Structure I
């Protein structure tokens, strides 16, 4: 039998007593190559060692790939990785939204390239990656793949390793290195690495659930994925003067300036996400009477329209309609609107001649406001308003920094975190983890509280 050996030596259990825990390791060699299996307790290690000893007494061969007796192998060697990846992508398609579908396709594409028997020579690598990402792992487009793409995918299927590759620790390390890297070989951002590994972990659990693998082969615990910080960069926040200059330039923009000015102002004053503002209708804005003393308005958020691309939605539209992030599908959120925002929205609705059933911020043709238009306008405003040093810095680099600025301002104004979290659509732990470093202006009061406790009392000197 290929890839097996009968040359097996099994050693006694070694015990390592560390500061935090004790590890019991079973060691054995196959053709002189050492294998190890660590366990938390001696009975577990002894039971595993007994299985290895029993296999040798039965005259059973050991796999040089997994290090285990062949009877321990799963049915992974009968399942093609590419076929499994397509099956997993289809299973995830109906459970996830457009952005998750896109990220799943990217992670599976990188893993598939790493699990080819030989690198592509007949096809350009970029064409193979495109075929996998845009068609193989896209449940809606696969059946419409062009002939040249079908040819590439048939080659990939023939040249993919089986799922037994995941039982080889060296191959698992190679796959993880591939998904952790960019095309130029450099390490990807920590957030991308963590996302890709999370997707592969779900895929491996899916394989275990369907009895293709015996256990999840991906590393767990420390070192499984890089740590990422959710805290925002304080340098990205805008002060009132900078925000006023940027929004003022947008408003004077000849093409759609007033409409985009209202969009950005809603983010700055109400802390909404871009996909929530895009989805707002005129009926979601509750304006006070013009002669009312209290000019605060109310904004009702109940829908999000993230832009994910027409290839990744069920209906082929660029935007995907969904409920608010982290909430039930029919949940709503009410946020107070600053009097300045009341004035801006009232003027926008009047000048655009919008009715109650209209979308609040529309594109030029009355359709959904495109993300490319929003980003291009914001990028132009930064280039025209900020100094060269400010433009090169993180200051307001992303449209999302308007939301970050609003939430930080609310916290600095002394609004309780629970209330800010409710308005922002976050949980309190997420809110504090994200914005705690940016809370300022309260240090003098905190110092006074510490001083009020007083110093240590004077103790009598020893006689």
Structure II
């Protein structure tokens, strides 16, 4: 039986099945013999539309044929998600509980939704927090404590997320240490009373590592396990509203002499990812190859799982370079944003560019995780603070007039298409296809034995493809400017 799906129609007698979008309950994967497909088009005509196909007979020729090779394996995937910032949590908590729960289940549930599986939170404030603070703003260990933003917004949201998806991974990053730990530079070491810029006084390395441990333990007491941390968000960015300059030399010394040993002494399994900044190292020549320089120190490297990257400067091929230089260390992608500057609400443009650059592009260059910036901002791009981004959009934006109406942007679909088909623990596998620069894809084998493929068609016209794993064959016509996710049982 040869079955072909052309746009939204299944052309075969008896093969037409109900089509759902992600606002409805996502059914569990069907038994062997069927392929679950999700498709989103840049023009919005297909909105994460779900359908089910049957396998075809072997097709000898096709305009574009993709063959999976499960014997050739690459990285194991950790997951996909977004940042749960203070602003995101504020917006979520402004929603009616039933509306919030519905949205979060659609987004994070492994059974009833997309299954987003990896989120990023701030250690203290970020540039999308309700105020500027850390959890230790006054010297003296008795003065450490979680603050209002954590207690009232972040922790309640995290607990609701973990109730929906208990396997959710969380990575934490500080935007700034307590101001009393900052100095103007490492030569003069004068006190630097500013949330923006400054450097960490080496005399406070042990204090700052203690702060990390206490923050991790405080969340642990709330039933929230933090899987990983980075020592500093954007360590080469002095200009963020909450920020700190931390060279690779400083980060090496901090990890080697304080953070790594203190996490180990506290018996915390939390991973450390170095860097957490742009592909081009903000064009600071002395900082190029930032994590590689740290790995050269065997003791520091022993505490580090890998490195984290953002895409606000440079080229994604830097990930491939870092992997080739240090293949035993992991790579994760932890931040990208959309906003007025990149036509962030133009789905026809951003869906294609973001899946190519951030989704498939980073995964095919060894990234184990993809995390975008704010999950939810409001219709006025906030809440934001002076000195922070006033032109950013969220993966979704919620109307301030009712805190109910949600607009979904490209990042929501990019992460959703990855999450729905590629589950934590999946292994990226080799796949070969025809020569068409408009088609990009990545293939995986999940831990349950299912296969997954996420494919992007950048062309202005539909593309007919044949997909096979040596046993099963799928014939499909990919709509113009569309993202498609396939998942099936071998």
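Some observations on this one:
- Structure responsible for 22.3, with mean projected area of the Cα convex hull in nm² calculated and labels I, II on offer: II
- At a computed 18.9 (mean count of other Cβ atoms within 10 Å over residues 83-90), which of I, II: I
- At a computed 3.2 (distance in nm of label points 7 Å out along Cα→Cβ at positions 131 and 363), which of I, II: I
- Among I, II, which structure scores highest (criterion: distance in nm of label points 7 Å out along Cα→Cβ at positions 147 and 283): I
- Parent structure of the calculated result 0.05, given that FRET efficiency 1/(1 + (r/R0)^6) of positions 75 and 307 (r between Cβ atoms, R0 = 25 Å, to 0.05) is the read-out and I, II the choices: I
- Structure with the greatest value (metric relative contact order in percent (Cα under 8 Å, 6 or more apart), set I, II): II
- Among I, II, which structure scores highest (criterion: distance in nm of label points 7 Å out along Cα→Cβ at positions 179 and 203): II
- With FRET efficiency 1/(1 + (r/R0)^6) of positions 211 and 419 (r between Cβ atoms, R0 = 35 Å, to 0.05) derived as 0.10, matching label from I, II: I
- Source structure (of I, II) for helix-only ellipticity at 222 nm (-39500 (n - 2.57) for each DSSP H run of 4 or more, over all residues; to 500), computed value -13000: I
All of the numbers you see were taken from the coordinates with simple rules; none came from a lab. This one's a predicted model, so the numbers in the text were calculated from it and none came from an experiment. Cβ atoms are built from the backbone, for glycine too; each structure is taken alone.
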